[in-house]
1. Given that helix-only ellipticity at 222 nm (-39500 (n - 2.57) for each DSSP H run of 4 or more, over all residues; to 500), derived from a single structure, equals -13000, which label among P, Q identifies that structure?
2. Looking at Cα Rg over 2.2 N^0.38 Å, point out which structure of P, Q has the largest value.
3. Taking relative contact order in percent (Cα under 8 Å, 6 or more apart) as the criterion, which structure among P, Q has the greatest value?
4. Quick check on the output: 3.0 is distance in nm of label points 7 Å out along Cα→Cβ at positions 171 and 203, derived from one of P, Q. Which one produced it?
5. Consider the structures P, Q: one of them gives 3.1 for distance in nm of label points 7 Å out along Cα→Cβ at positions 83 and 147 as calculated from the coordinates. Say which.
6. Assuming 0.15 is FRET efficiency 1/(1 + (r/R0)^6) of positions 75 and 115 (r between Cβ atoms, R0 = 25 Å, to 0.05) as calculated from a single structure, say which of P, Q it is.
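No value in this document is a laboratory result; all are computed from the given coordinates. A quick note: this is a predicted structure, and the numbers were derived from the prediction, not measured. Cβ atoms are built from the backbone, for glycine too; each structure is taken alone.
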Structure P
Amino acid sequence: MIDLSGKTALVTGASRGIGAATARLLARCGADVVVAYRARAADAAAVVLELEAMGRRATAVAADLGDRGEAERLVQQSVAFLGGLDVFVGNAGIWPPDDIPLAHMTEAHWRRTMRENVDAMFFSTAAAARALRDDGRIVLVSSTAGQRGEAGHADYAASKGAMISFVKSLCVELAPRGITVNSVAPGWVETEMSAPALTPEVRARAERSIPIGRIASPDDVAGPIAFLCSSLARHVTGEILNVNGGSVLAG
């Protein structure tokens, strides 16, 4: 049902986790994909090989998206490789795993989260929006933390809350070009980034809080992203699609 044949996509943070799963699924649906990453060159190259094995055109491009020039270069290289851009999936970001109450949070900690999650979102999405063809798709990966807050992670929650407001603003701006702008908001996901925090005790508590009874896999998040990138979602924009197994009913 989801057919992205002839479409081109740029996925950030695509060397692992949700980004890699999304790149694979978009390729299975027919899209050619640029795998953007920051430092994990070997992992990104492995994802590219998987996509090429599906018969897709793919390449990996390194960029520090917290730097505006780097973000713009990434989009320019992607357009040059792909011949144009139809889909932008903004997945890159960080989640500092340690609980830090606001009273003890350093300015350096706060600024790092804002750089990686807010500045990077702004720079990369702005560059992609200029490059996207009309009727394109933008999907940004936010979090349940941006909807309900997260004690000990005020920096992260604030950054993802900013993303949600950003999506709702941008969807109106880009609607005249037929470009939809949406977000998925995952809860707990089995990724390398979340692994340090998922101790047996935390895992058990998390699973009890999820009505479906399990923590999501990256593929569980990639599916909704692919839907939002497809023509099936052509009349969906400004939406925050919860992918949390029912743990946060904020839709």
Structure Q
Amino acid sequence: MNRFLSLALAAALSGPAFAGDLVVTKAKHSDAYSMMGQEQPAKDSTEVTWIGKDHMRMEDGERITIVRTDLKKVFIIDPKAKTYSTIDLPLDMKKYVPAEYAPMLDQMQMKVTLTPTTETKKVKDWNATRFTLSMSSPMGMTITQEIWATKDVPMDAALPEMYATLASMNPMGGSAIAAEMKKVDGLPVLVERTTSMRGTDAKSRDEVVSIETKDAPAGHYDVPEGFTEKPFDPMSDMGRMGGRGRRGG
């Protein structure tokens, strides 16, 4: 089954453009937790990522993020509000915050280290190897991600760069996270995450449940017509990013 899937994906990705794009569906779960006076209930969601040669579309709840390396742009779309924000690549986070807040970004930067291991296991049909991503902030927050990545799925050479672009959007050290995530050898199919702050742990898990190829609908990697542009605000986005690092989930 695994060999058949790998051969099918290899044929699809090496064939002509009409063979379709890679579609990765991920199940995401966060345990309930209480941290810094905030109560967060358990949450389950589904994330779908479409991947082409120079473009990516990530559908996560009520948010769509489109990476267009051909245009050197990222578009963050709110389909419910019918708004979108545009980010220029390469990303300079300080460009999108008031000048007085730029020093704050420097103070918030996390220390990030990726440690490869030789440990392997099966994640569904894929042979995966573990990488550990460790992050710590000056404010005392630590985040540990156990990333299981597979090389059974053929990846376009541009894919790590697109995932790194998403990771770089984290205001708390995105460039460092992006640099380390580029070192993950393979496609992450399972991420087990622990965020610790003031003696409290919050755990979450992202697991790929399917990988397939499909033809993308027309305009799938474009901003829908009639949507209103609004400025990108990384500070308000910080709570959502939460240091997760997009490639790892």
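1. Of the structures listed, the value fits P.
2. That would be structure Q.
3. Q
4. Q
5. Label of the source structure: Q.
6. Q
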